[in-house]
Each structure stands twice: as structure tokens, then as C-alpha cells.
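In C-alpha cells below, several structures.
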Structure I
Amino acid sequence: MRFEDAPPVRGFPSYRGQRSFPGLWWSATTGSHVGYESWMERDWLIAFDSCREVTGIGSQPFRLSWRAKRIKRHTPDYFLRLRDGGAVVVDVRADTRIDAEDRMVFDTTAAVCELLGWQYRRLGEMNRVRAANLRWLSGYRHLRCRRAGLATKLAEIFAVPRPLWLGAEDAGDPIEVLPTLFHLLWHQELVTLPDTELLGPASLIGPGR
């Protein structure tokens, strides 16, 4: 069984007084629920789900054990399978919450990944604007939001960057057009230029990367 398809090696407990917010995210990439242990993890999970290069996502994918002065154990947060067959192992931890022991754990995990030919990333808090835009667009991630004829028309309209609302009006009734437009933005077939501003009617939209 591939790591991205395996169940988590540990659960996502919830209890009274808990400071973090665990939950499940329905992934358009996998067609199944993927767990997260905090809102910070959730934001990155949404980003992975939106990324065109990611084809598989597994949470709490495996546990590493090694001997230092004592036995150390670490369970990374995510395993990502890429379109080219490569893999990325991810840990999510705020920069302000990393001490010397955490750095040692992450460095060890990175070294193991390098031996296996995998990439390793330690991610902190996501830019708030990007996180807000992704949360909005995630409401249109399901394939039911995509109308093939409109998708083709929108790709042609936004081949030259233009404001979101004007392009939607050029394609037809915005009420009908916008779900497909947001779906294309979610899948990065169209992109906002730049992606550092909250998505709105005046946002400049152009062709995907």
C-alpha cells in the first residue's frame, strides 16, 4: 500500500479544553477525508488539495524512531504524492513554537527523506490573505461546479488578464458563470495576479501556470 493511501498511524483526538482544533477535510484530490490537528494544518491541507502537482495526500503517514541519548519518535503531518511520482513529507509548526529539540527532530526527518529520495518541508503559518482566498475557493472544489463549455470559454477570455467581474460578464450571466470560474481558480487553471490581495470583483485574473 502506498503511503498516501494508508490510514493515519495515530488518531486525531478531541477533548474538553483542547487548544487545537482537529478535524477532517474532504479532499477533491483523493475523493476522501484527510485529517488535520490544527487550523494551521487545515490551511496547508487546503493548499495541498488545490495544488495541481499533488495527486495524493496522506495524514500522519508513518512514525520514525531513532536512538539519540534516548529513543526518539516522530510522526510527520503529511505525505504528498506528486504528479511526477515524487514525494514530499511535510511538518507544520509555527516558527515561534520551534525549540532546539524540535529543530533536531525536523533535521533528522529531513535527512531520512533525503536518503529515500523524498523532499521535506517544514511549514509555518500561511499568509492570511492566501489562506482566506483558498478557503473561499474551496467551496467550489467539487467537479459539479465545472461546466465544460464555460471552462473553455473562460480560459479563452482570461488568456489576456482582466478583472474577474468583467471577464465573468463577458462569459454570460455571472450567477451562472462564477461557480465555474471559482472552480478554475481553485485548480489553478486560472490564477489571480497578484495572489497577495483578497479575491474580489476587481481582482486581475490570468491564465494558470
Structure II
Amino acid sequence: MWGAAMRRLPALLLLLLSAGCAESPPPDRYLQWSTTPQAAGVAQYQQFLDSKGLGGVAPMRSLLRSARPWRECKASEFAIPPRALWPNLLPTLRALEDLRSAGLVDSNRVASGYRDAALNRCAGGAARSRHVQNNALDFDLPASPANVARLCEYWRSKGPALKLGLGFYTDTKIHLDTSGFRTWGSDHSRRTSLCKL
């Protein structure tokens, strides 16, 4: 009896130790990543956004999240866009600032921003994904039919002027960009959008 228990003891200890070494939450992982050679690029990007009055719209750790399946794609969780693409995010940040002020989106819940073409392909992104151009942000939202209705009303009323693209992967995972007034749903078509005209 004791022999069988003793043989299981190493596996149990390994399980307990691994539970105590749970993966760091994203803010901790971002802090570790941002103190690597990326630090200068992060500071320059932050200065650029600050100079445009948009540095405080969303935390940098959120804006630099690359894609939800970064692990499966063997990519970095965070990525600094090429400098030439930095201005592309400004209109989307202005829209985000307005959405945040209206209480529709929590800017701390950005799930992904810029990603390179290889990561975009691996993540199942659209061939002409605005993430590759640093013009899009994905968000995780709390589940709320009322929130979806309010987002759709915002899109209908303010979307044309902002050139707001609003995509619904699900009712809690959305995409925002400022590359044209449009909406789509889970199959990337207008007919599956949660917003109706």
C-alpha cells in the first residue's frame, strides 16, 4: 500500500509545484518584455502617442498585445509596430477615446493591436487585416446584450463620420478600426453582424 503511494508522490509534488508557478498575468509579462531591448522602442512609441494627445487612451501594455493565439503561433505576445505605421492608429485611438467616454468600451481590455503578416496568417486574420497596418484593435467585452445594442447604435450614428469598422467575432469579442464604415460578424460578412441597419 505504501509503495503505490510513494510512487505517486513525485507526480503529486510536481503538480503542486507547477500550480504555485502559474503563468504571470499580462501586466507582469508586459513588464518583463518591455525591459528587454524593446524598451527604447516602447518609450519612443509612447512619446509619439503623447505628442498627439492620445498617449493615455489605452495602456501601452494593451496596445502592444499582438494576437490572441500568440502562443500557438510561436510569436511574441507584444509587438511594436514599424515606425512608418504609427500614425495609422491615431484615428482608431480617437474613436476609442470617444467610445470609452461614452462608457461603451474599457480601453484596458484591448486583446490585440498590431501584428505582422506571418502572425496574422497564423491567427486566421483576414488577408487585408487592418491589424497588419496598425489601424485596428480587438477587445474583450463583458457579456451584455445591452452593451451590444449600445455599440451598434454608436456605430450607426457616429460610425460614418469616423469611418468606423465594427466587427463581432462573438458578442464579447469585437474588432474596431477606422478604415471604412462597415460591420461584420463571425464569418466576416455583413449578414452575420450583430448590428442591423
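None of the figures in this text is laboratory data; all of them are computed from the coordinates on show. Computed from a prediction, not measured in an experiment: that's the story for all the values here. Cβ atoms are built from the backbone, for glycine too; each structure is taken alone.
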Q) If Cα Rg over 2.2 N^0.38 Å is computed to be 1.22, which of I, II is the source? A) II
Q) Once mean count of other Cβ atoms within 10 Å over residues 89-96 is calculated for every structure in I, II, which label goes with the largest value? A) II
Q) The value 5.6 for mean projected area of the Cα convex hull in nm², for residues 121-176 alone was derived from one model only; which of I, II is it? A) I
Q | At a computed -12500 (helix-only ellipticity at 222 nm (-39500 (n - 2.57) for each DSSP H run of 4 or more, over all residues; to 500)), which of I, II | A | II
Q) For Rg/Rh (Cα atoms, Kirkwood Rh), for residues 65-104 alone, which of the structures I, II scores highest? A) II
